[in-house]
Structure formats: C-alpha cells, structure tokens
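The next part holds the structures, each set out as structure tokens.
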Structure 1
Amino acid sequence: MSSVINIKSGEIHQGGVPVLQDINIDITSEEFVYLIGKTGMGKSSLLKMLYGELGLSKGDGEVAGFNLNTLKRKDTPKLRRTIGIVFQDFQLLTDRSILKNLLFVMGASGWKNKKLMEVRAKEVLQLVGVENKINAMPFALSGGEQQRVSIARALLNKPKLILADEPTGNLDPETSEEIMRLLVAVAKEEKTAILMATHDMTMVEKYPGRILRVANKTVTQLNA
C-alpha cells in the first residue's frame, strides 16, 4: 500500500521555537491511526502541518502526494482538496442549509457542474445517514447530526486521507460511539486513511487502531 503521510526527521516550529522534533510517521492508504496526547502537547500543530497551515521547519515530508518541503502557500488549497478535515466544533456555515454548505465547499474546491455537485452532495449525506436533513439549517440538527454532516463534507472530494481533530470532543458518549462506528465504516467504504486526534481512550480501546502519541516534543508509536 502507498503512503499517504510520510514524515522523516520532521520538526515543527512556531515563533522560532520547536513545538515538535524528530517526527517520523508513515501512514498508508486505508489505515486508521489515532493521535493521542495531553492538551498543549502539539497534536493540533501536527495536524496543521499536515494540511499546510504550519510549515515543516526541518526534515522531509509528503502528504497525499504533495511535498511539504516545496509546498507554496498558493498550492495549499490543492493539498486540502485531496484531504478531508473533520473539526471538533463542526464549522458549518450557520446562514445556509446543509446542501448549500456542501455546495459552497465544492465551489471553493473547483467543482463547476451544478448537477454533479448536487449528486455528490446527496451521495455523501446518504453515506453518513443524514440525507433526510439535506434542506435543514445547521441549528436544527443535533450535535451528532452536525458532525455527520462535517464528515460528509470531508468526503466530498474523495480524499486519500481524513484528518479528524477531536471529532467526538463535543458529543455525549452514545453519540461519540455512533460517530466512531461511522468513521471506521467510512474509512473502509471509501478506502480512505484516517488520522484521528483524540483524548477519548475508551474509543481507542473499543475501536483498535495504530496509536501515535505526542509527548515530550515528539511523536512515538505505542503499538505495532
């Protein structure tokens, strides 16, 4: 299987200060990998580097076929089109319906054909089980439904990789389980690798995957 994330001897700096050092990560297509670690240890910094928000200060890195060493700011949107991002706080646009949220993202990522856009929007909403909410406004949805929509949004461009930043962080335990089952199923169905940052060790135990831990300014693998 090919690598979707490959970082060798990587370093991330913020304000000239190293946040993470000696990062060595290799994640292949269709893998489900957890990123664990206490708040403030650098999990979000690592994810931001992977989607081009922060630069790779040292070492070599490639994400979804993009070389992070030569990635220019103007090419960051292209990188983000090949990966999906799921945030803890959903980040849906509150002034428009679920369908219009998805169409907005597709328009911003280069889709042109309105009919094809609507077909794909319906497909991903069906995949995550909220196709009946297509014309609803975000505020009319529960937290779990909003997170399902944000997973659907992450799938729009058939990404090779989904980065999920604490996707169950704002949800109750039962809804968290639903979202975890959905992420595991989606990874299989869409043949997508998932790197999920989480605090929730009960989920890690229930849905086993490879575990990377961020601590002491570096990333280490906990299990083979």
Structure 2
Amino acid sequence: MRIAISGTYSSGKTTTSLALSHLTGMPRTHARSMREILPEVLPGRRLEECTAVELLELGIVRFTERAVHESRVGDSFLSDGSSLHEWVYGAVRAETGIVPSDDRWDAPRTTEQEFLEAAMRAFGGVVRRHASLSYDVFVHLPVEFPLVEDGHRPVSERFRERSDTMLRTTLGALGIPCIVVGGTLEHRLERIVDELGLPRATSVVAAVETARAQLAAMDVREETARR
C-alpha cells in the first residue's frame, strides 16, 4: 500500500510518518524542505529573497527528489507529504506573495504573483497526475497544533488554513481515498493502523519514542547556516 501522510505546516506529518514507519515496518520516504535544498541550488540565498522563478525551480527540484525516492521503495511505502504539497505551497504563495503574512492577502497583486499563479496552474497538472498514479490512500492531518517557530515555517495561520483547504479540496476532486486523522500521536497511529489494516512491527510506545528521538536529532538550521 502506498500511503501519503498529508497536511500543511506543523500538522505533524514528519512525526507521524516516522512513528508509523517504526510501528508498521513500512519504509518511509520524503523530500527535503526547500530550505534544505536551497544551499545547493542557490548558495547563500534565503527563501525570503527568492523570486517567483526561483521558487518554481525549488518546487521542481523538490518534486523530482520526491518522485525519485518513491520509485526506489516499491509498492509499499509511507510518504512524508506528497507531490501535491510542492504545488499547494506555491499556489498559495501566488496569492500572498513569496513571504506569506496576514497583511499581504488584500494587497494589490504584483506581476510576479501573476506569473507564479500561471506557472503553478501548469505545475499543478503535473503533480495531480503524479498523485493519482502514485498513492493508494491519503492520511490527512488537520490543523490542530500551533505553528512551530523554528525558522523553517515562514508562514501565517491564514496561510496554513488556505493550504489545508486546498489540499482537502484537491483530494476530493481527484477521488483518491482519504481518511482525516486527528488527536494525539498515539491516537493517530492506532487509528491509521486499524483503518488501513496495517501490520505492527513494534508497540506504539516504542515507535513514538524512537520517532521523537529522531526528530530531536534533526538539523533545523536556517539555509544560510548550511553548507
């Protein structure tokens, strides 16, 4: 079964996918964040300094990396996020500007935003086709937790709400099976395993403990601090 863990910023995708992988023994796949990719593609630049063209480039690199990783794990995997996320985040930035904030939503649209909107329409067709062919089911995590302020999520609550709505609307339009799972991490894991009939390779407690240890060891530095 090819499962995509869906949800916007700070919804718990990484924590859930890590723990679920340990719990079930299924391989986990993911794409690096734009901030992780940025030092390789545009050394010395910050995401907030990128143009619409550069943002599109980063999205394509991220989508390509995700597709390659998925192709290597076969017909059974857990994906932290999905190809839809690369498109949705760019599409919402076309509404808010490259650096999203609540006070930009009603500002006059710029030529750069209009370009990004047109580019994301085309890119959206590509990633929607990929999602339809590549995932058997989506597990969507709703917005339940405050936005984590770690420098990796330069977005607003309104951005998160808009992204969440676009993801769920798109999944409905594509007709890909989707279950919405909220609550504590432990509750999420129990429900996902039960509803999808997944195997258990260890206990929920052990899976959560291992996942949280991995999270604590992750590099969350800003892009300019990376080589």
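A short reminder: the numbers here are calculations on the coordinates, not readings from a lab. Since we're looking at a predicted model, the values are computed, not measured. Cβ atoms are built from the backbone, for glycine too; each structure is taken alone.
Miscellaneous remarks
- Among 1, 2, structure where relative contact order in percent (Cα under 8 Å, 6 or more apart) as derived comes to 29: 1
- If Kirkwood radius over Cα pairs in Å, for residues 125-196 alone is computed and equals 13.9, the structure in 1, 2: 2
- Largest in mean count of other Cβ atoms within 10 Å over residues 21-28 among the labelled structures 1, 2 is structure 2.
- Which entry (1, 2) yields the derived value 23.6 for mean count of other Cβ atoms within 10 Å over residues 13-20: 2
- Answer label among 1, 2 for the case where helix-only ellipticity at 222 nm (-39500 (n - 2.57) for each DSSP H run of 4 or more, over all residues; to 500), calculated from the coordinates, equals -17500: 2
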